[in-house]
Structure P
Amino acid sequence: MTADGTTVGTAKLDFTKLNGLVPVVLQHAETREVLMVGFVNEEAWKKTLETGRVTLFRRTLGRVQVKGEEDGKYVYVQRIVVDCDDDTVLLEVVPESPVCHYGYSSCFYKEIVPQHR
């Protein structure tokens, strides 16, 4: 990581797209289940790297928030992978509780069945 806190390995995140935000996919490090998609700005990204706890930019609140800061059940980063364009991040994580604010283990629980099946 460089002094600016935004570089991981050889990847430097590109915050110039999406108005300073980068999408972050959270995947359970053990089960491989996709848990949620959030966003980081540079501040949230630096905090995630510094603390090892997932920190996101909450668009609805307009601020940075540590995932789990309200209930004390954090989501810990195990591995970071950046895509080929340096504008999307996959975080392999271990959560202390369900990540969905509706109580589900994953935010992806609503299935749509394609008509062409």
Structure Q
Amino acid sequence: MSRVRRGFKARRRRNKILKFAKGFKFDRRNKFRHAAQTVERALHNQYKGRRIFKRDIRKLWITRIGAAAKLNGTSYSQLINKLKKNNVEINRKMLADIAATDAAGFTALVQTLS
């Protein structure tokens, strides 16, 4: 019986993993088994990192809005409550940008709600 060479599908699958492993060190770059484990972990951490980034950015927005609200004599929760009651549909990202770059505009916004 003649020897069977593995088909191109298996090679394609391995090469895809090894291409992801480019930039890793030592066996993690060259050997498929080590590379596959490391790539799987890296992709999982990448997925987690995208969600953690969103969480951290939202936390930063809330901190900026809260600091600016305190300077205007109110708290973050009171400000958000007044915005919702007055049907002001401005998101936290824009509020934080206004608070960080345009202090006078933020003060005017807070005074119109009072």
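Values in this text are rule-based calculations from the coordinates and carry no lab data. For clarity, every value in this text was computed on a predicted model and none was experimentally measured. Cβ atoms are built from the backbone, for glycine too; each structure is taken alone.
Key figures for this structure:
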{"quantity": "Highest-scoring label, criterion being relative contact order in percent (Cα under 8 Å, 6 or more apart), among P, Q", "calculated": "P"}
{"quantity": "Given 3.0 for distance in nm of label points 7 Å out along Cα→Cβ at positions 20 and 52, calculated: source structure among P, Q", "calculated": "P"}
{"quantity": "Test item: distance in nm of label points 7 Å out along Cα→Cβ at positions 68 and 84 calculated as 2.0, pick one of P, Q", "calculated": "Q"}
{"quantity": "Which of P, Q leads on Kirkwood radius over Cα pairs in Å, largest value", "calculated": "Q"}
{"quantity": "If helix-only ellipticity at 222 nm (-39500 (n - 2.57) for each DSSP H run of 4 or more, over all residues; to 500) is computed and equals -2500, the structure in P, Q", "calculated": "P"}
{"quantity": "Which of P, Q leads on FRET efficiency 1/(1 + (r/R0)^6) of positions 60 and 76 (r between Cβ atoms, R0 = 25 Å, to 0.05), largest value", "calculated": "Q"}
